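The structures considered in this document are given below.
FYI, it's all coordinate maths here, none of it is from the lab. Just so you know, these numbers come straight off a predicted model, no measurement behind them. Cβ atoms are built from the backbone, for glycine too; each structure is taken alone.
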Structure 1
Amino acid sequence: MTTQARPQERRSSLLRNRFVQTVLLSNMMLQLGIWVRNFAVLLFVSEQTNQDPVAISLISVVQFAPIFIFSFIGGTFADRWRPKRTMVWCDLLSSISVFVVLLTLMYQAWEAVYFATFVSAVLSQFSQPSGMKLFKRYVEPEQQQSAMAMLQTLIGVFMVLGPAIGSLIYKGLGIEASLVCTGAAFLLSALVLIRLPKDDREAASAVQKRSFQDDLKDGFRYVMKSKVLLTLGGTFAFVGLASGMANTLGIFVVTEKLSKTEDFVQYMQMANGAAVLVGGVCVAILARKWSPQQLLAVALLADAIGLVGTGFSTSVALTLALQFLMGFFFPIIQVAISTMLLRWTAGDYIGRVNGVIMPMFTGAMVLMMATSGPLLHVFTLETLSIIAGTFMLLGGLLQLSIMKAKSPQLAPSTRSAGVEQ
C-alpha cells in the first residue's frame with residue numbers, strides 16, 4: 001500500500017465508524033436547533049424590549065452562566081451516569097423545554113424564551129462530557145484528532161449558514177415556528193443517538209457505589225497531578241481573557257477604527273465564519289502531520305497577531321483579512337484542545353477533567369467581557385488590543401513546556417471493534 005493511500009483509508013475507516021456517523025448526524029440536528037433558537041430569541045427579545053441592552057445582554061448571561069456554574073457538577077455526573085442514556089435524555093429534555101416555552105407564549109409570557117436557552121445550556125454540561133467519554137471509547141486514539149476535525153467542520157458550516165437560517169425562519173414565520181423547529185431538531189437528535197452502542201451497565205453500577213464528594217475531589221486531584229492538563233487549564237484561562245476582550249471591542253473596531261456603522265459587524269462575522277469552514281477542512285489534513293500541542297501553539301500565535309492587527313488597522317480590507325485569519329485558526333484551536341483532553345485523560349475522568357478546565361475559559365471570558373467596557377474609558381483601543389494579543393500569545397507560549405510530551409493513549413482501543421459497519 002502506498003503512503004498516499006493510507007490517509008484516504010483512515011478517513012474511509014473513520015466514516016464507517018457507526019459512532020462517528022451517529023455523532024455527526026446528531027450534531028447536525030443540534031446545530032440547526034441551536035442557531036434557529038439563538039437568532040429567534042435574539043430578534044424576539046430585541047423586538048419585545050425595543051432593543052433594551054440589558055434584556056439583550058441577559059441572553060448571553062443565560063447562555064454562559066450555566067457553563068461556569070454547572071460544568072464541574074455536570075462533568076462529575078457524566079462520569080457516574082451511563083453516557084448514551086445521558087445524551088439521549090439531555091436532548092429529549094431540551095426538546096420538551098422548548099415546547100413548554102412555546103405553550104407559555106400563548107399566555108403572553110415572552111420572558112419564558114430565556115428559560116429555553118438556560119435549560120439547554122445546563123443540559124449541555126451533562127451531555128457534552130458524556131459525548132467526550134464515548135469519543136474516547138469508540139474512536140481509535142490515532143483517529144481522534146481527525147474525528148474532532150470532522151465535527152469542527154460541521155460546526156463551521158453552521159457558523160456560516162446558521163445566522164441566515166435562523167433569521168430567515170424567524171422573519172418569515174415568527175417565534176412560534178422557530179421554537180417548533182428548534183424543539184423538533186433537538187428531538188431528532190435524541191432519536192438519532194439511540195443508534196449509539198449500548199452502555200456498559202456494570203461499569204456504571206460500580207461507579208455509583210462511590211460518593212459524589214469523593215468523585216469531585218478525585219477530579220481535582222487528577223488534573224493537579226498532570227502537567228499537560230494543568231498547562232491546558234492555564235491556556236484556557238489566557239484564551240478566555242483574550243476572547244472576552246475581543247468580543248467586547250469588536251463593535252468599537254468597526255465604529256472607531258473603520259468609521260463604519262454597527263451593521264458592518266455582520267461582514268466581519270461572515271469573514272470569520274467562512275474562514276472557520278475553511279479551517280475546519282484544513283485541520284483534518286494538519287492533524288495527521290502535527291501534534292495537538294504544535295497546532296495549538298501556532299494557532300494561538302496567529303490569533304495574537306490577528307487581535308493586535310485588528311486593533312490598529314484602519315483598512316477595511318486588512319481588518320477583514322485579519323478576521324479571516326483568526327476564523328481559520330479557530331477550529332484548529334478547538335480540535336487541538338479536544339484531542340489533548342482525550343489523549344491525556346483516562347476514560348473514567350473525562351467528565352470531571354472537562355468540568356475543571358472549562359470554567360477557567362468561561363470565567364476568564366465573562367470577567368473580561370464585564371471589564372473591557374470600563375477599561376476602554378481608561379486605555380486606548382490599540383492598548384487593549386495589545387493586551388488581548390498578549391493574553392493569546394501567553395497561552396501559546398505555555399505549550400512550549402509540554403511540546404515534547406508524549407500521549408499515554410496511543411494503544412488501540414479494545415472497545416472500538418464492532419462499531420464499524
Structure 2
Amino acid sequence: MGEQFDSIPPWLSTANDFQHLHVILQTLAKRERARSQARTASRHKSQSSKAHRLSYGTSTSLLTKSDHIDHYAVSVGTSLENQVCNRYSDIEPYDRTRVVIGHGAGGFLDKGDAVHEGEGRYFNGNWIRESAGGKWWIATQAPLPNTAHAFLSVMLQSISHPSSSLTITTPSSSANPSGTVNITSRVRTIVQLTRNWEAGRQKAHVYFPPIVGESWVLEPEEGCTDPPLKVTLIETKNFDDAHCVQSTVSLASVSNANQEPVVFQHMLFHAWPDHGVPETQDQPALLNFVRLVDRVNKDLSSYPPSAHSRMDPDPPIMVGCSAGVGRTGAFIVLSSLLRYYGLLSSTPRSPPATSDPVHHHEPSPLGPLPKDIADDLVAIEIDSLREQRPCMVQRDEQIVLIYNMLATAFIEKETREKMRA
C-alpha cells in the first residue's frame with residue numbers, strides 16, 4: 001500500500017502506518033480477550049457439576065460482569081449432548097445469534113434469541129450481518145460425519161430469521177395492483193474456504209459425491225427423527241482465475257419422492273491454508289473468488305423464469321472453513337467492504353458519501369471502539385463480526401490481508417478508469 005491513489009479512503013491509507021495498525025490489532029485483541037473471558041465464565045456457569053464450577057469457574061466469574069456472561073453465553077453449544085457436534089472444543093456459537101434448524105424439509109431456520117432453549121436442532125453456526133454491506137450470512141464450521149445431515153438440512157429450509165419472508169416493491173400492474181411480491185428466502189450457496197484435507201489432517205467432512213451423476217444417502221444424527229437425505233452431484237466447473245471448483249448439487253428427502261429436489265451451489269476456494277493467508281501470487285484469485293461467489297448467489301438462470309419473482313434475489317450465503325472463524329471471518333469482512341464501496345460487482349456504483357457503516361448493530365457491552373480507530377471500517381467490521389460469532393478473523397495476518405486486498409481493489413479500479421480516460 002506504498003503508492004498513494006486518490007480513490008483510497010483516508011482511513012485505509014492511515015492503516016498503512018505501522019504504529020496505527022499496531023494500535024488497531026492490540027485494541028481488537030483486547031476486546032476479544034474480554035469476550036473470551038465471558039465465554040469461559042458461561043461454560044463454567046452452564047456446567048451441572050457444582051464441583052466443576054467451584055474448581056474452575058469462580059475466579060473467571062468474579063472477574064467478568066454478569067451482563068457480559070449473558071451476552072456472550074455459549075451454554076447451548078457446551079451442553080454435553082452438543083459437545084460432540086463441535087469440531088473444536090473452544091469454538092461454540094453464541095446462544096443469541098446461533099442458527100437453529102427446524103425439523104423436516106418444512107421446517108424453518110431461526111435464530112437463538114428467537115426460540116426457547118431446546119427447540120430445533122443444534123448447529124455450530126451463527127447468523128452474521130455485515131456492518132458495512134448489510135448482507136446476511138451463516139458462518140459455520142466444516143461439517144463432521146455426525147453433523148453432515150444437519151448441515152445439509154440448512155439448504156432445505158426456509159429462513160425464519162432474519163425474517164420469515166421478504167417484501168420487494170415492484171411496479172404496479174393490473175395483475176399486481178399493490179406493487180409488492182412476498183418471497184421466501186432460502187440458502188442456495190455454500191462457500192468452503194478449506195480443503196477437505198490439509199497437512200495430512202481432515203479439515204472438512206465430505207458430504208456429497210465426487211463423481212457427476214453419483215448419489216449418496218446421509219443418515220441423520222442419533223436421536224433425530226428426520227428422514228435421510230439423498231445428495232447428488234449434478235455438475236462441476238473449474239475457475240482457474242479464482243482457484244475455485246463450483247459444484248452443482250441436488251438435495252432431497254428420501255421420504256418424499258414427489259418433492260422437487262433443492263439445488264444448491266458449492267463454491268470451494270482451494271488456495272487458503274489453515275492458520276494463514278493465501279500466498280501473494282494467489283491473492284488476486286481470492287478477489288476474483290469473492291466476486292464470483294456474489295455473482296453465483298444472485299444467478300437465477302437455472303430456475304424457471306416463472307419462479308424468479310418468488311425467489312430472494314440475494315439470499316444469505318453459508319460460509320465456512322474448518323472452525324468457521326478465521327478464514328470465514330476474513331472472507332465476510334472483505335465481501336462487506338467491497339460491497340459497501342461498490343467494488344464487488346461489475347455494475348458501477350457511486351461510492352458512499354460517508355465512511356459511517358449503514359447497518360448498525362446493538363451496542364456492545366464492551367462499549368464503542370476508541371476514537372482513534374473509530375473511523376476504520378475494517379476494525380469496525382471485525383469487531384462487529386466478533387460480537388456475532390467467537391474469534392472471527394482469528395489471526396493478525398488475516399486482518400492485514402483484508403487491508404491489502406481492499407487497497408488492491410481500489411487501485412485496480414482507479415487504474416482501469418485511468419486507462420479508459
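Structures 1, 2 were shown, and relative contact order in percent (Cα under 8 Å, 6 or more apart) at 28 was computed from 1. Please state which of the structures 1, 2 yields -9500 when helix-only ellipticity at 222 nm (-39500 (n - 2.57) for each DSSP H run of 4 or more, over all residues; to 500) is computed from it. It was calculated from structure 2. Computed over structures 1, 2, FRET efficiency 1/(1 + (r/R0)^6) of positions 75 and 315 (r between Cβ atoms, R0 = 25 Å, to 0.05) reaches its largest value in 2. A value of 5.6 was derived for mean projected area of the Cα convex hull in nm², for residues 27-98 alone; which structure in 1, 2 was it taken from? Going through each structure in turn, the value belongs to 1. Computing Rg and Dmax of the Cα atoms in Å across structures 1, 2 gives 21.8, 73 for structure 2.
Here semi-axes √(5λ) of the Cα gyration tensor in Å, for residues 235-386 alone has been calculated and equals 31, 20, 18, so which of 1, 2 was it run on? Matching structure: 2. Out of 1, 2, which structure matches 7.8 when mean projected area of the Cα convex hull in nm², for residues 155-218 alone is calculated? Label of the originating structure: 1.
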